[in-house]
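Down below are the structures I want you to see.
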Structure I
Amino acid sequence: MNNDYRVYADSIRREMLSFVPESARMILDVGCSVGYFGEQLKTERSAEVWGVEIDKEAADIASGRLDRVFNRSFDRDLQLPEASFDCVVFNDVLEHMVDPYSALTYARELLKKDGCVVASIPNVRYFENVWNLLVKGTWEYTDIGILDRTHLRFFTMKSIRAMFCSLGYEIVTIEGINSVDWKAPRQRFRLIKLLLIRVIADMRWLQFAVVARPSN
């Protein structure tokens, strides 16, 4: 979770709402920031939403929007009720964690029988990022985005699949969100798109939205 919540505090993440099942009525939003996303779920779905947020100032604000907010790291010391949530949300959170594998393992224990994890995860294979690395030879950390300087982990579509599957999840959906404009008349896209479109199709996406359920 970002050490300075203000960088992302205004992000409502409406594009992630459709990935949360309509039937979900008990939702845990991990890294909830100031609670905008959970507030939308409460308003539009009549859901009960709990939040976990490591930044105290953000957690205090979120507590005015969500049903319960825990100001601490997401781990078993939270002692959240097992098998109690229809959905656990990680919107651009796993990449900030030292051990996202343990977080997803813990999330499994919190899900009801038919519950799911919903996550938004940055794509390190995003075209601009790869272009800068291979052509310009740069890997510059920034305040926001794929190379946010607080990111501890980096993922591709393939490694996202591998992570969830290795932890006993079945991926229901993995879908690119927030794409680069392939129609933009930039010279560097043209030849590569013509030659490698199937190979690099995943490189157009800034992030991937994931819906995963514990496998039988």
Structure II
Amino acid sequence: MKGIFITGTDTNVGKTYVACKIAAALKKQNINVIPRKPVESGCQLIDGELIPDDALKLQLASQSNETLNTICPYRFQQAISPARAARLNNQKISIEQLIRTCITQTNSNDFLLVEGAGGIYSPICENALNADLAKKINLPLLLIAEDKIGCINQVLLCLQAAQHQKLEIKTIVLNDISNSNQINNAEELALFTQIPIFRFNAGCSTNELISCIL
């Protein structure tokens, strides 16, 4: 099955924003996108139900007919790592449960788009990291970093971590949240890796990015 595991150098680097752009672009190419955000913390409690905002955005961008319970069955209100949130709520989430969430109701013609929680080495469940889940479901990574001063160090550390875990990184996305042209991290990073680097901002097309991950 084709697919991508979207992770980041940190939290709040724009994983969901980029994931939604990818999902929408794939749908325009008549590719059936299966969105998964298997666990999400920081959910809002609305009318007694925890609403996973990231998963909801992925559902809409993918034009998915699946329920939010299928896309994101494990939800927590505390805005902390899912592993810690689960412990605080006296719950245990195993990596086997997250694997089942990711691969259920999928087939070889689908494109599985999985968004992790936090960074590549962030705990995503009991005794497992995002990197472990990506490895178990056998998906390559799309690594997102905020395009700012300091991201070169963060990206290179993540590349080293992925290499250590024997994970393939399809492309690096530098998310230009501030829309600043004062720094050129892409040019600097290209000196240290052959992995395609894509500088992403509000006005750019996703076609080039899609060609890197298909």
Structure III
Amino acid sequence: MRLVLLGPPGAGKGTQASNLATEFDVPHISTGEIFRDHAKRLTPLGRKAREFMSRGELVPDELVVEMVLERLSQEDVGVGFILDGFPRTLPQAEVLDGEMVTRDQRLDAVLDLVLEDDLVVRRLVGRRSCPSCGRLYHLAWSPPRVDSKCDRCGGTLVKRDDDDEQTVRNRLRIYHQDTESLEAYYEAKGLLVRVAGDGPELEVTERALKELQAHRA
């Protein structure tokens, strides 16, 4: 299975990518993880990416592409992959297509997790995390037993700086601008599979598997 995941921030792409990677027994390739790995190892690519991230800027297309193509060249990707966070733009999609042609491979599908903007806002604004152990909470759907305290380690829960409503809505605006042409591009190729992203995690996974099976039939 060679699959690309699309979806707005807060749609659960990382969770669903991990579930699907387990189901299909292929690597889950996340651009965020690639960035962190390069930064940790202080590679030349990692140092360049950190310069942009430290200024709060997006990592440029050419740098993102170089990191992802390097990851796709590794041996474990020969059996397939789930791409999470790439491509984000039409130029990135065109580069990925070129890489697939070079490898005499093709994408099986592009899974688009669809979620209403207002639900995305509610999901992200209510998120809290424990900086000590990493456990995640949601004030409405999975609150801690004690207000602002982690159930697991007792750490004080924090809210991400970019999880306020104004910032989330701005991120959604940018997401829609970037992905409108991307969705049209993949739809024209007959690869786009839309799946409702609301509901319990495993229910969304089952929904995605059903739609992917129908798409490949």
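Upon calculation of P(r) over Cα pairs in 10 Å bins from 0, in percent from the atomic coordinates, which of the structures I, II, III produces 7, 29, 37, 21, 4, 0? Intermediate values should be presented prior to the final figure.
Values: I: 8, 33, 35, 17, 6, 0; II: 8, 36, 37, 16, 2, 0; III: 7, 29, 37, 21, 4, 0.
Traced to structure III.
Figure out for me which of the structures I, II, III the number -16000 belongs to, where helix-only ellipticity at 222 nm (-39500 (n - 2.57) for each DSSP H run of 4 or more, over all residues; to 500) was derived from the coordinates.
Only one of I, II, III returns -16000 for helix-only ellipticity at 222 nm (-39500 (n - 2.57) for each DSSP H run of 4 or more, over all residues; to 500), namely III.
Every number in this text was worked out from the coordinates using simple rules, so none of it is lab data. Because the structure is a prediction, the values reported are computed rather than measured.
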